[in-house]
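Scrolling down, you'll hit the structures one after another.
Any read-out appearing in this document is the output of simple, stated calculations on the displayed coordinates, not a laboratory observation. For clarity, every value in this text was computed on a predicted model and none was experimentally measured. Cβ atoms are built from the backbone, for glycine too; each structure is taken alone.
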Structure I
């Protein structure tokens, strides 16, 4: 099993990851996880942990992971929005075909305000893009 292990392990957390160097070169052949850095995916910061300094090869691997993670999160964000479009369509169908009056009383104002807010922002951003020639 240890021959298949990567050199680094990334423990995902909300704003990035904690990076560990994996080591199996010990008497018990146990996996040692040595914390070497924290990574912030929002701003791209890589902060060494304590006295441990990542090697140049480790920094390159961390930067590669960071770029891949940022791309993955951006793709997920777009996918989430497209799922929201699907959910809005399902909501429209529910309102038209199955919603009871008391259910509509519960959701109508919140939906109308959220949709108005979204529409206002989308129209403004589209106008900005058109004004820039894009």
Structure II
């Protein structure tokens, strides 16, 4: 099975850029109700994943930061505690599944390391469930 089958393309993924502000990041995460969002660099490459935890730890370490001043902090200045690994679009299912065990989603890049989308863990679980159900019918 080709992982492109599971790909949620970039245009359908909420992504942040490194030059977004902390306030923009907080507001968009709240609005979209996401706990983790991919970050794209200026060249369209995958730069990391920001989580709610990253934002909370940053705010804890900068307790004097007021919300109105959060528009002066760039997302690039927020340390990311998770290093979500990517897969290339031509990767095999074993690579994808091993990453999905420890990541909510797996960022997918092309051969130039440009971000092209994600594969959600839930899609992989649904696929595996379908295979198991089909095998049980036999």
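Before moving on, here are some points about what is shown:
- Test item: helix-only ellipticity at 222 nm (-39500 (n - 2.57) for each DSSP H run of 4 or more, over all residues; to 500) calculated as -20000, pick one of I, II: I
- Read-out relative contact order in percent (Cα under 8 Å, 6 or more apart), computed value 12, structure in I, II: I
- Answer label among I, II for the case where FRET efficiency 1/(1 + (r/R0)^6) of positions 50 and 74 (r between Cβ atoms, R0 = 35 Å, to 0.05), calculated from the coordinates, equals 1.00: II
- Largest in distance in nm of label points 7 Å out along Cα→Cβ at positions 10 and 34 among the labelled structures I, II is structure I.
- Source structure (of I, II) for Rg/Rh (Cα atoms, Kirkwood Rh), computed value 1.22: I
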